[in-house]
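Visitor: These notes open a run of structures that come right after.
Laboratory data are not the source of any read-out in this text; all were calculated from the coordinates shown. Note that this is a predicted model, so its numbers are computed, not measured. Cβ atoms are built from the backbone, for glycine too; each structure is taken alone.
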Structure P
């Protein structure tokens with residue numbers, strides 16, 4: 001689903017890179033079907049996510065999504081068109097995985113040398129929380145606005161189990177094996193409930209360290225000492241906000257990949273939006289989209305027991321790291337002059353060295 005704005009541009013660049021990876025990976029075959037959804041479709045048809053598109057997507061092994069929504073295109077109630085949220089809810093993609101991982105050779109906002117080797121994962125609950133009330137809110141008499149928050153035991157349990165299992169797998173690869181619950185349990189009762197469930201599930205993973213941090217303190221700590229953390233797990237809105245902070249630590253939204261994973265389906269997309277202000281200019285950074293595709297290959301490989309897909313994901317990620325390691329690439333969002341074509345070409349060269 002290429003979507004809106006720069007979505008089609010970064011999607012096309014990503015598919016080109018996937019084609020190269022596929023052609024050099026024995027045992028891997030990728031087949032694509034392009035489906036239309038987003039704000040542009042909404043302006044033409046009145047539907048942002050047609051039922052036929054959702055039905056076809058449900059039959060796919062994975063969904064690769066560019067970007068959706070345009071600020072100037074809104075529904076009758078004034079909100080932006082966000083079919084990506086509808087997809088998460090329709091397929092119960094409860095685990096929003098947001099890696100915070102930096103690459104050598106890239107200009108970073110934190111001067112501390114430890115920031116050059118960040119490897120933290122934020123997991124955002126993606127089906128409820130404060131987002132649950134987005135279709136059940138109101139403004140009364142132009143005087144007061146109301147919304148709701150929902151935290152359920154079932155959604156929280158599956159989220160925390162996902163986080164602890166991820167920490168366990170990372171621990172096998174040399175990471176600390178620690179999960180931090182990010183909440184506001186000192187003020188809001190739903191978050192107290194959220195934390196209680198976290199502690200209950202933590203007891204099932206005695207080999208993994210577990211602790212807590214209030215969301216405001218975490219915002220401070222991610223700027224001061226992000227290297228102190230391993231896996232962070234939090235509610236929907238808090239995760240939405242902190243994942244952008246994490247993208248800043250990586251160098252910008254164009255460097256930040258993501259996955260929204262459920263028990264049966266998964267969507268892989270860059271954290272950035274549709275950026276209509278640069279659409280068509282060639283300035284879009286395709287890195288986040290390519291890294292999301294690498295995450296997709298990892299997930300497909302693990303889900304289907306396909307070692308070739310896992311090798312392909314590693315190859316693509318390694319090529320991206322190599323492309324930036326020389327220190328010659330600087331995306332526009334970091335005050336550089338390298339856009340879609342230049343960055344894609346550098347990754348291409350790393351995939352197929354002379």
Structure Q
């Protein structure tokens with residue numbers, strides 16, 4: 001098989017989706033599977049659907065359109081606020097979008113009216129992570145204006161934590177979101193379908209006995225794909241962390257000095273490359289993968305192999321046992337950042353294993 005490549009174990013992804021969907025359902029929480037890190041790969045979406053995932057979240061309208069073209073029939077949720085230039089496409093393809101600007105909501109409503117459609121919206125609330133969302137004091141007015149747009153359906157409200165500043169979901173901020181939902185319903189005489197508490201970051205809070213309140217929906221990506229908690233990078237009990245891995249090929253294997261020599265300046269990817277101590281001659285290997293393919297800082301090699309650095313097209317590995325040979329494949333675990341970049345690279349192949 002060619003390399004570098006992502007090995008995608010569909011049976012393990014099915015396990016994660018089935019386990020997590022059932023776990024959350026017992027707590028009265030619906031799950032939207034966020035597939036942006038795998039670019040809406042149809043094989044993964046179908047695996048999730050077989051495991052009971054009932055809606056798919058994506059951040060780019062191009063991916064939503066691609067999913068529709070492959071025959072994916074699940075409701076599609078645009079999880080990034082729509083671009084003004086793309087509202088027509090959003091309404092034509094997505095069932096629901098997450099929003100934080102009244103101007104965009106009005107444009108969505110106009111587009112939906114022109115297309116003879118109704119479009120569902122979730123109003124996002126800023127709860128401290130300082131990414132997207134209406135401030136809490138402005139939410140009631142935003143809800144009223146949204147309800148006045150006859151071609152839009154106010155599906156619910158939501159929040160996002162953990163992505164910009166690592167603010168964790170807790171009883172306080174989730175209670176605030178729950179209270180805002182109740183206030184909107186009381187003031188406007190409506191019933192909100194979703195109170196969307198966040199993403200994979202919410203799972204540890206729930207597992208620790210967090211007070212769920214009105215939270216009945218989450219948008220989950222990393223936990224489904226990699227089985228890890230985004231805030232701690234620790235494995236989530238009951239989920240598999242090896243559903244997707246990266247494989248790269250050795251293109252050089254030699255013993256070399258552990259320190260560079262000569263006058264050193266900046267490199268392509270480091271203003272001040274670290275030298276480290278002189279540890280004598282060591283066994284090293286070059287692998288045919290680099291920064292153009294993957295976030296190399298997000299790779300974990302097997303055993304006692306150690307990543308020493310990377311450039312555009314090369315990954316440098318120290319091999320204490322001196323066992324690596326040219327042509328050998330080396331498997332890596334990868335974090336969310338590494339997965340996202342590897343999936344986006346045209347030079348990284350994808351191989352599905354297991355189901356289907």
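Visitor: Taking 31, 27, 6 as the value of Cα extents along the principal axes in Å, for residues 190-229 alone derived from one of the structures shown (P, Q), identify that structure.
Guide: Structure of origin is P.
Visitor: Which structure, out of P, Q, was FRET efficiency 1/(1 + (r/R0)^6) of positions 14 and 150 (r between Cβ atoms, R0 = 41 Å, to 0.05) derived from, given a value of 0.50?
Guide: The read-out was computed on structure Q.
Visitor: Thinking of P, Q, which structure, once relative contact order in percent (Cα under 8 Å, 6 or more apart) is computed, gives back 19?
Guide: Matching structure: Q.
Visitor: Starting from the value 28, 50, 20, 2: which structure in P, Q was P(r) over Cα pairs in 20 Å bins from 0, in percent calculated from? Write down the numbers at each step before the final one.
Guide: On the way: P: 29, 61, 10, 0; Q: 28, 50, 20, 2.
So the calculation was done on Q.
Visitor: Could you tell me which structure in P, Q was used to calculate helix-only ellipticity at 222 nm (-39500 (n - 2.57) for each DSSP H run of 4 or more, over all residues; to 500) as -9000?
Guide: Q
Visitor: Comparing structures P, Q by FRET efficiency 1/(1 + (r/R0)^6) of positions 118 and 206 (r between Cβ atoms, R0 = 30 Å, to 0.05), which one has the largest value? Please list the in-between numbers first.
Guide: On the way: P: 0.65; Q: 0.40.
Once FRET efficiency 1/(1 + (r/R0)^6) of positions 118 and 206 (r between Cβ atoms, R0 = 30 Å, to 0.05) is worked out for each structure, P has the highest.
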